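Rule-based calculations on the coordinates, nothing more; no lab input. Please read these numbers as outputs of a predicted model, since none were measured by experiment. Cβ atoms are built from the backbone, for glycine too; each structure is taken alone.
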Structure I
Amino acid sequence: MMMRAFSYGGGVQSTAALVLAGQGKIDYPVFLFANVGEDSEHPKTLAYVRAVAAPLAVAYGIQLVEVRATYQGRPESILERLQRRERSLFIPVRMANGRPGRRGCTADFKIRVIARWLRAHGASRKEPVVTGLGISLDEIHRARTDSGIAWQRLEYPLLDLGLTRADCINLIEAAGVPVPPKSSCWFCPFHRRAEWVRMRREEPELFARAVVLEEMLNLRRRALGKDAVFLHASARPLAQAVGEQPLLLEGVAVGSGVQSAMDAEACEAGYCMV
């Protein structure tokens with residue numbers, strides 16, 4: 001029988017999938033959470049996965065497995081790799097024109113990590129595994145037909161059921177489960193402008209760490225003779241771009257065509273922020 005697993009990101013859509021699996025409405029006995037690092041995942045996501053999702057999976061009789069990328073035989077985080085003195089960046093930092101740069105974080109810390117676990121647990125070209133992704137109807141543009149991995153076949157159970165993100169929230173609440181926060185790395189350059197404002201107001205220490213990270217990356221780039229990069233979509237230093245303006249006004253700004261188009265590109269593989 002073909003193995004069936006679900007890529008669990010700790011967010012709304014994949015938590016809705018966990019509830020659906022627990023209710024017997026979709027068939028995924030294994031949920032795989034690719035933790036990109038204790039120092040990289042947003043603390044609220046890690047807290048939710050461990051305090052809510054893990055016990056819920058146990059209650060449902062579902063196996064929730066945490067997997068990690070490794071470097072030289074030990075777990076590696078996205079932040080650790082960024083802090084190593086490497087010439088190129090692999091997160092989608094904003095360039096001077098505001099467009100995102102190369103993105104390798106999803107592939108290296110989510111897709112390949114899960115694929116390795118599946119391969120180690122019996123997946124092969126002859127017996128591929130079905131992997132469910134938590135993409136809802138309002139994100140259908142993110143769905144792909146081919147994973148690019150020979151021993152993996154993709155499924156989109158939320159699309160099959162015609163569920164939107166709002167439907168997922170309603171489903172989670174109806175099950176009596178707390179709704180999770182949006183999952184992402186705390187320094188993700190795909191954060192909406194409103195999220196940066198919220199972070200500065202509600203999580204000032206985390207925001208300050210993002211400012212320091214951006215400055216560190218640019219110190220290294222200057223030493224290499226490279227142009228500056230930014231975590232904020234405005235292509236300005238984070239400390240300058242995020243003022244004390246009301247969150248509502250920032251939310252309106254996010255609706256501009258350019259920003260919305262760039263946000264739509266975020267983690268299109270379906271392994272992040274779901």
Structure II
Amino acid sequence: MNTPRKESIFDRSGLAALSDLQCSEQQEIFLQLEREQDVFLERQSEFLSDNYRWPRAPLHTWSRVWEYPYVYYHLRKQVETLGPERDYSVVDLGSAVTFFPFSIAKLGYRVHCLDVDVACELNIKRAANAVPHPLGKVDFKLILDGRMPLKDGEVDTVYCISVLEHIPNFEDTIQEVVRVLKTKGRLILTIDMDLGGSMEMGVGRYYKLRSCLAEHFDLKEPEITVHPLDVLQPRNGPFPDMTYSIWQSRMFYFRQRIKQLMGKKALHDLPNLAVWGAVMTKRAK
């Protein structure tokens with residue numbers, strides 16, 4: 001007889017909560033991923049090229065501390081629910097070069113890392129030979145002209161971690177996600193949201209994004225309200241290096257002044273960010 005699974009803090013959609021970081025389940029997943037990131041970083045001299053420009057240890061940032069465990073939990077749950085004997089394929093959309101796809105491969109997935117950055121291609125392929133990831137596989141495919149190099153209905157799941165909000169025409173990307181997903185395939189999505197409304201994902205774009213997603217997907221997990229004082233933000237995250245110091249504040253305003261002098265749009269205050277996550281199922285036509 002199967003024992004009913006205890007409800008998790010991650011069995012929901014909505015804003016990340018600071019209190020989530022105090023949960024034993026989140027801490028257990030985070031510590032596991034931290035160990036796996038350490039192995040990845042120890043071997044990066046074997047595969048990482050000098051022209052790679054993205055953060056080397058993304059797990060230790062205010063948003064990824066929640067996003068990676070959130071996505072990992074749902075991918076692990078999928079394997080546990082449906083059984084390990086199936087051949088699962090998953091896309092890491094906007095992958096960059098991180099430890100995370102190798103952690104997912106250890107669950108038994110075939111992970112297709114997709115990115116527009118050509119520097120990622122060589123680095124991921126080298127990392128696949130240097131970083132242990134038994135059970136699964138990791139490969140890389142370059143996105144050209146906005147089209148994913150995958151067949152229609154080829155993959156079970158797409159996960160996209162803080163990428164979609166940076167794409168100007170996210171509608172086209174969502175259409176591509178719909179195309180490559182199998183019927184009832186899943187999209188696990190996280191985005192950084194600007195609560196002040198002046199950055200890439202302000203109020204207007206957020207509702208536009210939700211409307212676009214609603215055309216093709218149903219929320220698999222209910223959206224749960226988080227108390228405003230419990231919303232996870234850079235200012236209250238667990239890592240001191242991600243808080244806004246006096247020096248960082250001064251540099252922010254200096255850069256905005258330079259933008260004004262160059263005739264560019266400037267922000268009036270420090271970004272007031274939050275993270276929104278969701279697990280969605282592709283709607284059958």
Which entry (I, II) yields the derived value -0.55, -1.64 for log10 I(q)/I(0) by the Debye sum over Cα atoms at q = 0.10, 0.17 Å⁻¹: II
Ranking I, II by mean count of other Cβ atoms within 10 Å over residues 121-128, the structure that comes out highest: II
With Kirkwood radius over Cα pairs in Å, for residues 105-184 alone as the yardstick, tell me which of I, II scores highest. I
Could you tell me which structure in I, II was used to calculate FRET efficiency 1/(1 + (r/R0)^6) of positions 9 and 153 (r between Cβ atoms, R0 = 35 Å, to 0.05) as 0.95? I
Suppose mean count of other Cβ atoms within 10 Å over residues 17-24 works out to 15.9; of I, II, which structure was it derived from? II
Looking at structures I, II, which one was percent of Cα pairs over 17 Å apart, for residues 129-232 alone calculated from, given that it came out as 69? I
